[in-house]
Structure 1
């Protein structure tokens, strides 16, 4: 699959269970529901992911957390998903063999996406990894 820059796509990912491990004024950190840490390479991913919240609300990610991040405390259980969302591709890259990013299964491609209302992919887009642990679906939008 090759996806062109500026193409419109619909991205989705079914809900996965997560547990809140830290809350700050900028982020809610959760155990990531997809993949397991792989310390065989140079990366030391600890199995968590920080979602922008509060003072970091200007950072954009396509993830939906339920219940809402505002009410979550350490130890709470939530779900993380990407509801079907129409986005614009900032860039797309395929890897020559799965890319070791610290988790297994390792992704085979990456796609930087952003809302259609015009963020800058280099600074504001969100990188999603495909063909690995996270069950992300990317479908091209048929124009016409």
Structure 2
């Protein structure tokens, strides 16, 4: 993991970064179900899933979100912290054997009304499958310090 100090003004709307990929496995399904207690047949019952439109088990949306966000965690910025996620959508199903990666685009910046020494940066996170289709989308809100000499 690398560390890079990026202040509020260092973020530019439209900047994009894309993570490496990760293939979803049956173990991911089982571990996530065990962690969350979500054993719905859509995720865990291969015979039941044959009756679904895709004919196979569908990954937990929360698992795709967790893995997709985890893929973005390659950079530590000591002057920023996560404020949360908005507008989370499960756009397309993910199945065992699909490979996902996350595209992060700086979509907006604004003053932080609660913190005069910081601003809010919104990263549009789009989890993509191996066909470059968006399977999940969410807005990640960061609180980012202003450069000290500019305060």
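Just so it is clear, none of the values below were taken in a lab; they were calculated from the coordinates. Since this is a predicted model, take the numbers as computed values, not measurements. Cβ atoms are built from the backbone, for glycine too; each structure is taken alone.
Structure notes:
- Which of 1, 2 yields 62, 29, 26 [Cα extents along the principal axes in Å, calculated]: 2
- Structure from which 19, 43, 25, 12, 2 was derived, P(r) over Cα pairs in 10 Å bins from 0, in percent, for residues 13-76 alone, options 1, 2: 2
- Between structures 1, 2, the calculation of distance in nm of label points 7 Å out along Cα→Cβ at positions 29 and 117 yields its largest number for 2.
- If helix-only ellipticity at 222 nm (-39500 (n - 2.57) for each DSSP H run of 4 or more, over all residues; to 500) is computed and equals -500, the structure in 1, 2: 1
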